[in-house]
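> In structure tokens below, several structures.
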Structure 1
């Protein structure tokens, strides 16, 4: 990779499949964004791109179809409303994700995510790492998302008004999925940043590019990796407990109704995002949440009739906002991504027409390449476009691997090398 390409990645920018066009990823702490920030994203997409936006499974937002000459202006426009893309791609600490936005204690998780986001973003000590470094904060271990992070933090309880977290490390997906392991239990919040610093130090000292932390877990074993981390000076440090006014944007109330707006494949137009942002001002104290299933959630203010407002949103956005036949996470695939082997949205449209009645109750994910950005190993049914194969006419078509998740771990590969037609036939019988 060229020096310019590496710098672009640190600024959250990837080249698209289409020559001359770029994608800008915007980091959001725990997937939370204000209505004014959402309107800025929409305006940037309209002014500099083609008005298309992608919501990711990590709660980030991607703006596609940008020209290289406009990238500095894009960065400036985003920064004017407090948005950053630094470290959203490349060898850096990525956006702090959270799949527990519906949990009662989410404001606490959002606050921690914001502190981690602020500490690690743009800090040169945590950039130019061997590869990406992912952190997730969760209310519990049910969804398994803590297992796929370099550092997964799971809320373990409260004592004396202090929050404690279990720390899981060295997980990741990609071509060699590996579940993370438990490093430490019931760690006080004020120790979390020093421990993550110790983990990153061990990672940068021992992992060759382009390896993830999971490489060291495989090479060293869990016990040696744990010992190396615990021997770091930072591991034993404390930082002062956070104080001051609340940092979370999502209201800390148990009485607010959660309204989820389904977005097929996470694809929105700028006009639709802007309309949802306007609705957030009217209905939800000006806050939106990008969910781990690539939808948008609002917490409705007291007294709001969700059915009436949903009808208004349907009219203003032109979107149905009706839950599809199944929950289906999708990456952009070969529609825009250089790595994509399959046109994910097109394939998903075909698959959804053939899912059994029982299968409609399951969660699904389709990844357009082995990087597994849609987290297929965390879905009940995961599909990965693993390779291209030439037919008799020399036409290259994707082949798919199928994963099934039966317990609290990662899904396991059950079939591989399926054509699209074979995949469709297989899905008819999945229950």
Structure 2
């Protein structure tokens, strides 16, 4: 694929995907999207369409800054884990004494906070107008902003309860232990080693960066014409500004660390990307054991970011308009692009053996009951029994005997007279 960008018109297609149509981008003065993917060729390909500022002729370009929303969380976790690798932070040590005003009964660990198993409230943050007076982390956690006071609402360590409030508490403990702001720590431990020039916890956004920054939704009309974005004092939970290109660099660094160590020690990266509960590790999702993922939603911005744990492959997409429908649409655009690239990378694997996988199978998996595998034009398909009836899904190769489902995260591994889904073996009939 080649770099695609068009200041004078919308280029609809990227990698065979109608991005403009799927995201409903209308004209060069509407909303805009920036996408990047990196693969094992070593190149980062980008696609840009639409306007970074609603109502203005402000073409999106690959270096344009967007707010990353909750993708801030893995960026924070990576920063903290760099200190773990240096022996300055222990993920499993009791830190209740570091933040005693917010932990009435210990213990409390970074591992629990980062995996959202500490039981705290405050799912997310709406942010504040860009010109809002600065708020400290203590202000936010003590209900002096626009969110409730942080408190524990579920038993410690017993369930996955997604909590931006818990991540904010982790940031407070991190800054007290290290004596550094998250912004400075990220710059030193992540941005500089990875060569990131336009990524950081810029809250509020530095004025010199404003010229090439997207505005979120219609905030410029509703709140501040010169600063059409929200201020997030909760840096670790929601405060990252970045570009899709630089997100792919972070994704590749994590993937390589997971496989062989490097930017993070291998055992540290594996700890981060190993699910604790609900497919969620330390500020990151792990799907099917081979995809790391996180999405993000700030006022007026949505982000989708996913990378392979097995190979050099990462996709990031950022959009300056946020609705539930667009959030799902962007997720599927990114997933389809990811799977298209992965399929191209693995297309020559096991072509001769695919016919042997065809046939009827036991239906032992409740949420993905494969009735039959069949092949058309050298492409495998799975006929699946669902509550709504039979559905057919295209499969694509991700290994010699392993296939993923197009449009979803299901993975099928073929064995001797069987297939395996989610660790469950289904015998060939």
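> Looking at Kirkwood radius over Cα pairs in Å, for residues 245-388 alone, point out which structure of 1, 2 has the largest value.
2
> So if we calculate distance in nm of label points 7 Å out along Cα→Cβ at positions 125 and 373 for every structure here (1, 2), which label has the highest result?
Biggest value here belongs to 2.
> With distance in nm of label points 7 Å out along Cα→Cβ at positions 37 and 237 derived from the coordinates and found to be 2.6, which of 1, 2 does the value describe? It would help to have the intermediate numbers written out before the result.
Values: 1: 2.6; 2: 3.4.
Derived from the structure labelled 1.
> To continue, here is another question. Give the label, chosen from 1, 2, of the structure having the highest value of distance in nm of label points 7 Å out along Cα→Cβ at positions 21 and 349.
2
Values in this text are rule-based calculations from the coordinates and carry no lab data. As the structure is a computational prediction, the values presented were derived from the model and not from experiment. Cβ atoms are built from the backbone, for glycine too; each structure is taken alone.
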